[in-house]
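**Student:** Below you'll find a set of structures to go through.
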Structure 1
Amino acid sequence: MSFPKGFLWGGATAANQCEGAWNVDGKGMTVSDASTAGTLTEPRYTTYLTNDGKPGKAIMLEELPEGAHRAVLDGYYYPYHKGIDFYHHYKEDIALFAEMGFKIFRMSISWARIFPKGIEEEPNQAGLDFYRNVFEELKKYDIEPLVTIFHYDLPVHLEEELGGWNNRELIDCFEKYTRVLFKEYNGLVKYWLTFNEINSPILLRNYLPNYSDSMVREAIQTLHNQFVASARAVRAAHGTNPEMMVGCMLGGTCSYPLTSNPDDVLANQKRLQDDFYYCCDTMVRGEYPFFAQRLWDEYDMKLVTKPQDFIDLKEGKVDMITFSYYSTGCITVDENAEKAKGNFTTGAKNPYLKYSEWGWSIDGKGLRYFLNELYGRYQLPLMVVENGLGAVDTLEEDGSVHDPYRIAYTKEHVLAMHDAILDGVNLLAYTYWGCIDLVSASTGEMKKRYGFIYVDRDNDGSGTLKRYKKDSFYWYKKVIASNGEDVD
C-alpha cells in the first residue's frame, strides 16, 4: 500500500512557537510576543499598558482596551520568547529530521525578523541570513522547505500603529515583504504558503462568546485585504520564478450534520460554506463564491474594495490547496445536544468517535472524506500540512519516550490518506504538526506535546532543551523509508 513515488513526507512548525530569540539580531516585537502561557482550563492572555501606563491583560484573541499597547510585563511568563530555541538549535533539529527521512519541512518566516516594524525601506540582513542558513541546511539533506509567509505573528507596529489587517496599507507592506523573500530565496524555496489558516478570523465567531457582529464585519474586511495580499504574492512569486508553487492554507473545518434532520444538514452546509469554502473558493477561483452576498447580508457588511482588487484576485489564483486537519465536529440545531468542547473546538459530540484529553475528536476517516470533498470541488493538488495529536508524554530515566497513542493516531490518518489517494485524490505531501515538541498555540503549554522528538522544556520554561527521540520517531522513520508501506 505504498504512496506515489515522490510523495513528500515531513513535519511542520511555526516560527513563533519554536524559534525563540524573540528580540535577538534586530527582530522586532510581534503580537505573539505579549502572549502569556495558559492551560486547558486557564486561558492565555495578552498583556498591555494603557495610555496612562497601567498594566493589564485581556484573554488572547479578544480586543484590547482602546489606546492600550501590547507590552511585556514583570510577573508573567511568555513561552514564545524562547520557544524551543530552534534559532540556535536548527542544525541539530534538521539533522534529526533528516534521520527520520523527511522529504519536506514546513516552517514559517517571522515578518518582524525581516522587517522589524513592517514598514522599513530595507530588510534586516541578520534575519535574511538566518533563514538562508536554515534553507541551506535543509538542502544539504535534500529536504524541501515549505515556507509559510505569515503565521499569526504580525509586527506589533503594523497592528497598533496602522490598525492591523483592516487597514489596506498592509497589502502594500505585505507585497514588499513577499517580494524580498521571493528574490532572496529564489532557488532555495519552491513551495510557499501565503497565510496560515487564513479562515481563522471568521472562525473566531464560533469560539469566542463575546464576538460581536461588528467584530465579524472587521474579520470579513480583514479577509478581503488578505485575499488581495495573497493574490499579489502569488503573482510576484510566478514572476520571480514560474517553478514556484504557492498555496493557500486553511484551518480544516470538516464537520458532519449530527442527524439526518434536514435542518441539521442545512446548518452543516452553511457552516462549511462560511467557515471554509468562503476563503478557499475565493483564493482558488479568483472570485467570491455565490453565497458570499448571503454572508455579507447576514452581518450587514459593506465590503470596502477597489476595482483593482478583483483583477488581482483573478491574476493571483493559488497553485495548490493546503490545510490543517486534527478532528471533525458535528453541527445540529438541537440546543440540548451533548456538547464536545475542548480548547478551540465546538459543536455536538459525535457518539461514534473517541476524544483526546484536550477535547478533540479522533477521526481518520474524516480526513479521507475531506480530501475527497476538496479534490472533487477544485481538482487542484492538495497537501495536509498540519495533523497531529497533542498529549502528555513521559520522559523515562533512560531517555526514552513511549507514545503508542501518537503512533496509533498518525497511523489512522496515514491509512486514510492512502485510501484517498486510491480514490483518485492528488495528494502531494503530509507534514505532521509539531514534528518536534513546541509551544502549543492554543494553551501556551509545553506539556501538550505533538512531536516525534521530545524537548526537555516544561510549562514554566525550565529544562535543558535537550532533544530525545520518542518511539514515534522510529515508527515515522520506518513509514517514510517504506513510502507508507510499513505502518505497523
Structure 2
Amino acid sequence: MKNFFRKVAFGLKPDEKEPSDPLVWAQKQVEKIPEFNWTGKHIYSEKEMRKYWITQRVEENTTLRKKYKNDPEGLRRAQRQLENDTGKKFWPANEICIRHSEGIRGDHPVLAKLWYFWGNHFTISDTQTLGSYSTGAYQRDFIRANMDKNFETLATEATLAWPMIMHLDNKENVGPKSESARQEWRRREKRPATLNENHARELMELHTISPKAGYSQEDVIELAKIMTGWRPKWSKTKDNGSDVRFDRERHEPGKKLVLGKEYKSGRKALKQAIKDLVNHPSCREFIATKLCRYLITDNPTTEMIAPVVKAWEQSDGFLPEVHKAAIKVAFEYNDKYRKFQNPENWWLTTINMSGSTYSYPTKEKIIDGHPLGMKPFGLINWQRWFLEDLGCHPYKQKQPNGYSDLEKDWMSTEMIIRRIMYAKTAFHKYNVDDQISDNIHEKIITNNFDNSDEILNIVSRAKTNEEKHIILFNLPEVLKA
C-alpha cells in the first residue's frame, strides 16, 4: 500500500515514519486549512500583489510610451527596468516556492495536492501579465482559502475574483440595452456595447456543469447577460486594477432564462445562477469524475464516482467531505490502478522522497534590496524555468481549461527525456552528505515501495548514486502512483 502515499501526496521522506493508518492520515489532512509553513518573507495577498501589476501597467502605458515615443530601443530598456523594479520575473518564482513548500515541508501534503487540483480547475491562463503578478496569490486567497467550505462558496469566490474577471474578459461584458450602451461617447467613438461570452461559457463548460448538461448557446448568452456589469472600474491611475464591483450602468436589464430558470435583473442574479449551476446533477458528476481522474485513473468507473457524488449530496458540496470520499475511493482502488503523475507532482515526489532540502528559502537565504528580497536569476528563480521546461508551470497555463490529467498528454519522448534530465538535476540539489551516502537510495526505496527488494535490485546495477537517482525516479513505479 506504500504507493498510496505517492497517489494522494508525494511519498515519504527517507526517515519518515509510515503512518499506521494511511486512510486516516490522508483524510485528516483535508479537514481544515492550516497557516502556510512558509519561512521566507511576508506572503503578499492578491490585493497587495495587484499594486505591482498596477504600477507596471500604468507606468508602461502612460509615462514610458509617451517618453520614448520615438525611441523603440529606449522603450525596451525602460520596460525591462520597470519589470525588474516591479518584480515581474521574480514573483512567479517566489509563489512556486510557497506552493512547493506546502507539498514537501508541511504536515498537509494531501491538502496541497488537492489545492493544485483546484488551482488547475479554476485556471487563470497566462494573459495580461496575470501569471507574473496575480495568479499565485489568487490560488492562495481564493482557492486554498475556501477548500474548507462548500463548492458553491469556492465557485462564487473564484468567479468574482479580480484575476478571473480579468482573465476571462468580463470587464468587457456590457449589456447592449444597458444605460452605458446609450451613452454618447460610444456612438462618437464607434464602440458599441456588446456581450462578452468568455466568462459565462467557461463558468458552465469548465467550472461547473460541463457540456454533458446539454446547455445551449442561448443559455451561454443569457448567463453572459446576467454577468454584465461585474468588473473593476477603470481609471488612469489604476488602469483596471480596482476591486471588482457590480456596475449597474453596464448591466443588461430585463429577465434572463438559463437552463429553463428565470432570473431577475440585478446584482443578486449571478450568485443565484452560480448556486443553481453547482447544485445541478451534472456538476456533481463532472467534479467527482475529475477528482477520480486526478487521483486514481484516466478512466474513472461509475463505481468510483458514485461515492464522491453521494458525499457531495449528503454534505451539500462541503469540500472536506467530498475530498475524504475521493481519498477513500483512491485507497480502496489503490492496488488495482496506477495514476501517471503530471510533471509538477512527479517533481515534488522526487524531492520529498529524497529528503532534499535544497531550494525553498529560509529567512537567512533571502537577500534584501528587491521587492521580493532576492537577486535576479538566483536559485529561487530556477524553479520557474524548469517547470516551464517540463510544460507544467502552474501559473503559466496557455488555455483556460488548464493542464491535462491524462497520461497520453505527458508521455511524449521529449517530456520523458526532460524528466530524466531533471531527476539528475534533483540529485545535485541534495545535501552533500546525501550525495556521498551509499545507503541513501536503500532508505528511499525501503520506505516507499512494497516491492523494495525488486526495486533495489534494479537500482543497484547503476555505478554511481547519480545514476541510481535517475533510474529510480523514472521507474514506472514512480511515474505511476
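What follows draws every value from the coordinates through simple rules; no lab data is involved. Quantities reported herein were computed from a predicted structural model and do not represent experimental measurements. Cβ atoms are built from the backbone, for glycine too; each structure is taken alone.
**Student:** Work out which structure the value 23.0 belongs to, where mean count of other Cβ atoms within 10 Å over residues 94-101 was derived from one of 1, 2. All intermediate terms of the calculation are to be shown ahead of the outcome.
**Tutor:** Values: 1: 18.1; 2: 23.0.
The read-out was computed on structure 2.
**Student:** For which of the structures 1, 2 does the calculation of distance in nm of label points 7 Å out along Cα→Cβ at positions 206 and 222 return 1.6?
**Tutor:** Working: 1: 1.6; 2: 2.4.
Only one of 1, 2 returns 1.6 for distance in nm of label points 7 Å out along Cα→Cβ at positions 206 and 222, namely 1.
**Student:** Given -14000 as the derived value for helix-only ellipticity at 222 nm (-39500 (n - 2.57) for each DSSP H run of 4 or more, over all residues; to 500), which of the supplied structures 1, 2 does it correspond to?
**Tutor:** Values: 1: -11000; 2: -14000.
Computed on structure 2.
**Student:** Could you figure out which one of 1, 2 the value 0.93 for Rg/Rh (Cα atoms, Kirkwood Rh) was computed from? List each step's numbers first, then the result.
**Tutor:** Values: 1: 0.93; 2: 1.00.
It was calculated from structure 1.
**Student:** When relative contact order in percent (Cα under 8 Å, 6 or more apart) is calculated for each of the structures 1, 2, which structure yields the highest value? Intermediate results must be reported in sequence, preceding the final value.
**Tutor:** Working: 1: 17; 2: 23.
Structure 2 gives the largest value of relative contact order in percent (Cα under 8 Å, 6 or more apart) among 1, 2.
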